[in-house]
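Listed below are the structures to be examined.
Only the coordinates and a few stated rules stand behind these numbers; no lab work does. In this text the structure is predicted, and so the values were computed from the model without any measurement.
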Structure 1
Amino acid sequence: MFIIREYVRAIELLRESIKNNPKFLPSYLFLASSHGHMSHEQETREIVTRLKAIYSDYRLSSGNNSNFKNLADHDQFIDGLRKAEFD
């Protein structure tokens, strides 16, 4: 859902994913990016705070984001994280 820019549905699915697997980093990253794209400031702050509490050593620059086959998808993901003010 994220890649096709259906952020509302992506957020629902990612919340469910986190509920089922609360330490799965990609779900947090995509959730933060989705909220960033939707300009949900409060939700964005909450998820970034949770993400940093669980993965205190993770930095956007240190993550392996090269799993995207399409550069535009990668850029969309990174853009949402920047909007979420995730460094």
Structure 2
Amino acid sequence: MLLVALYLRRQEPRKALAAAKRLSTAAEQPAWYVLAGSAHWAAKDPMRARRAFDAALKIQPDYLPALRGLADLDIAKATLMKRSGAMRR
């Protein structure tokens, strides 16, 4: 899991996703899904990121890193919608 985090810090989401897939034995850990979600988010794939964060919450409903990931996605979506609305005016 540290390798995934390292790739995310280096802004290498594709490598992070590949490393996360190799960790499939850790898939019962919410942290694995949060790392996968973070990698998808860094790769500009918010739908897959949301699914990964949701999967973490199915394992542990109060897992704060997953809740934060979803909150970050919602904030980014709201910001984007606000900006596109301002552009239309």
Structure 3
Amino acid sequence: MKPLELTQIELANRLGMSLQRLNGILRGRRAVTAETALLLSRELDTSPQLWLNLQNAIDLWDAAERLKMTSMLRRSSRARSAPASRARN
């Protein structure tokens, strides 16, 4: 927001949303909805699709990380529960 010389408060006011909502989006704690994408695109002269694509990329990355973690936990669990004779082979 520095390149635009806008503070979060100013942008939140221009978008007509609360500072807490905008801050949550900027910090990655809230998702960009279709409505938010429209508001951002109008104020920042971009397309709503840009914001939705960015959110989609974040969602896909998060899902991939969760799947990796789940897979690692399963492998770890199987290794601990394997019989000792099988573990030596």
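Which structure, out of 1, 2, 3, was Rg/Rh (Cα atoms, Kirkwood Rh) calculated from, if the result is 1.05? So the calculation was done on 2.
Determine which structure produced the value -23500 for helix-only ellipticity at 222 nm (-39500 (n - 2.57) for each DSSP H run of 4 or more, over all residues; to 500), calculated from the coordinates; the candidates are 1, 2, 3. The value was obtained from structure 3.
In terms of relative contact order in percent (Cα under 8 Å, 6 or more apart), the structure with the greatest value among 1, 2, 3 is 1.
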